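Please find the structures below.
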Structure 1
Amino acid sequence: MAETVIVETRNLSKVYRDFWGRQKKKALNALSFQIQRGEIFGLLGPNGSGKTTTIKLLLGLLYPTSGSAFVFGEDAANVRKNERVGYLPEESYLYRFLNAEETLDFYGRLFDMPGETRRKRAGELIDMVGLGHDKKRPLREYSKGMRQRIGLAQALINDPDLVILDEPTSGLDPLGARWMKDLILDLRKQGKTVLMCSHRLDDVQDVCDRIAILHDGVLQKLGRVSTLLQDVSRLELQASSVQLTEALRDELEAVFKRHGGRVDTVGHPTTTLEDLFLRIVADAKAHPGRRYQPGEEALDGGSAAEPETRVKKIERGT
């Protein structure tokens with residue numbers, strides 16, 4: 001296997017059986033894919049599609065019924081390769097009576113890290129995940145979002161080459177989710193390979209280079225996100241510094257008609273709710289004490305493209 005291939009499965013299948021050996025559930029059926037070094041790979045599918053089973057097979061926590069799985073060119077059943085792997089499960093199984101520093105020190109000991117290295121690495125990770133002011137609090141006092149942050153820190157304690165994230169934005173508010181996505185992108189910049197599962201498709205679209213979509217243990221689609229999302233039967237046109245008028249609409253329709261097409265919709269683009277939320281919070285931090293007044297149209301239709309006008313309208317009401 002080429003050195004650039006970090007993860008590979010070949011016709012990987014897993015059948016769960018009952019006490020008498022009868023087939024109870026075929027979780028994976030001849031799954032084959034590769035993950036390249038330095039890419040963010042998304043594993044998608046509804047509940048019961050085989051995502052968690054795939055992760056457990058890659059970690060060596062389960063054995064395949066047939067087929068093979070390789071991580072760093074080694075059989076996934078060889079648990080020594082996990083020294084180079086960081087794993088954040090959907091539900092972090094952490095000791096709730098330990099604080100953040102003690103938690104990371106414990107996991108550092110599992111990797112036989114020297115004491116000084118553990119303390120330095122723990123301090124860096126606690127600052128990175130934004131828990132510097134809460135590092136002495138026991139984890140039982142943490143919110144779900146805070147537990148997700150310390151869970152990520154423990155997944156990175158060994159400075160892994162492969163990071164496996166199962167629902168990484170679970171329990172995070174929009175600001176925390178944006179922070180998590182930025183961090184995942186930063187891991188790629190550091191040359192790390194990321195495998196992530198998520199039910200939040202917008203998160204996957206924002207960060208993943210390629211995705212695999214599973215259903216009932218069968219691979220349904222595999223490819224680059226940018227390519228899979230393209231609708232080649234439709235053409236998108238964007239323009240700036242122009243207002244939509246009936247004359248413009250008529251001219252556009254005439255042009256596309258001459259080329260054998262038609263204009264389905266013409267209008268001004270919209271932002272996403274996430275972008276709108278983050279921009280409003282940033283504006284609020286930049287202008288403390290400002291509030292939205294009923295009757296103002298600043299935050300309603302059409303103002304997303306005019307932030308400066310929106311600020312002036314709201315400030316006039318304070």
Structure 2
Amino acid sequence: MKSRIIKPFFLLFVCPFLTLTGCDRIGADKDKAVPGAPASVQETPVFAVNTTMTVNGQIRDYLALSGDIVSGTTVDTFSDVAGKITRLYVSIGQRVTRNQAIAEVDPSRPGMDYIPGVARAPIAGTIVALPAQVGMTISQSVPLARIAGGNALELRVYVAERFISKIALRQPCEITLDAYPGELFRGSVAEISPVVDPASRTMEVKINVENRNAQLKPGMFAKVKIVTERKDHIVKLPASALVQRFGKTYVFTTETDPADPAFRIARQKVVVPGILVDGVAEIQEGLTADEEVVIRGQTLLEDGSRINIIDRVAPLSDTN
């Protein structure tokens with residue numbers, strides 16, 4: 001019974017003493033927080049960033065497509081007479097000249113003998129297909145051989161309907177093949193189909209291919225970049241530098257802190273971006289060449305934020 005009475009009195013006596021002691025400690029901590037330096041300097045955050053320089057150069061927009069390489073000119077060879085094939089004069093891959101003998105066809109029937117006819121090549125080129133076989137009976141509508149004329153090759157690709165407006169004749173093309181890694185072949189848009197396939201909603205485009213040293217063969221699979229737009233002497237930078245805020249696009253440049261030259265600060269600039277290709281952005285307004293911009297760590301930056309540049313990344317190439 002006595003312990004219940006004494007305990008409340010003990011708490012009333014001790015609590016004020018503890019409260020006063022705690023206040024004294026807080027006051028002492030405040031006095032120790034300023035060892036002689038201004039408080040504003042201590043409280044200013046510094047953000048670690050990576051930067052690079054803007055570049056004056058070239059940028060190109062393109063469509064990335066793929067397709068098969070085919071012969072530019074392909075002609076089938078037919079016989080003038082119906083009958084049995086008795087002899088073949090050519091093989092697949094062989095070069096032939098115009099009017100060279102391709103096959104001999106005997107039109108004879110039981111009880112009737114005729115002079116064999118000879119089917120000849122209608123053009124000079126290479127035999128790419130030879131469906132004819134000795135002993136086969138054919139009619140005049142059956143092709144004996146298929147001839148690809150010359151070294152001219154084409155790349156056939158199909159462009160989606162939404163990109164049709166970007167395609168035009170003689171646009172330059174860059175072609176790569178898995179068969180020749182690291183090599184770049186050139187070409188240009190040679191033919192554009194006047195209609196769109198209603199089933200696939202694509203349009204056929206034929207591209208002339210430069211077949212240097214006869215490296216390319218019909219039937220190969222190729223990847224192509226059709227250059228749809230090219231701009232020279234523009235300001236460009238990595239697209240990672242762009243920041244979208246409140247419907248506007250910004251970048252952060254760097255400059256010396258006027259309050260303390262030992263520090264660098266970030267300056268927020270509104271820019272007007274243009275073409276964006278492969279992580280490279282064109283800047284139409286707001287920046288000039290050779291300005292240092294933040295490309296990493298800018299998410300939390302504000303205009304005037306102090307920064308510590310951890311790494312300066314090499315600038316982009318002047319050609320895209």
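None of the figures in this text is laboratory data; all of them are computed from the coordinates on show. Bear in mind the structure is a predicted one, so any value in this text is a computation, not a measurement. Cβ atoms are built from the backbone, for glycine too; each structure is taken alone.
Upon calculation of helix-only ellipticity at 222 nm (-39500 (n - 2.57) for each DSSP H run of 4 or more, over all residues; to 500) from the atomic coordinates, which of the structures 1, 2 produces -10500? Of the options listed, only 1 reproduces it. Name the one structure among 1, 2 that Cα extents along the principal axes in Å of 142, 66, 34 was derived from. Derived from 2, not from the others.
Among candidates 1, 2, the computation of FRET efficiency 1/(1 + (r/R0)^6) of positions 60 and 140 (r between Cβ atoms, R0 = 35 Å, to 0.05) that gave 0.10 used structure 2. Looking at structures 1, 2, which one was distance in nm of label points 7 Å out along Cα→Cβ at positions 164 and 196 calculated from, given that it came out as 0.4? Derived from 2, not from the others.
Taking relative contact order in percent (Cα under 8 Å, 6 or more apart) as the criterion, the top structure among 1, 2 is 2, with the largest value. Looking at distance in nm of label points 7 Å out along Cα→Cβ at positions 156 and 204 for structures 1, 2, the greatest value goes to 1.
Matching task: 2.0 is the computed value of distance in nm of label points 7 Å out along Cα→Cβ at positions 52 and 220. Pick the structure from 1, 2. Of the structures listed, the value fits 1.
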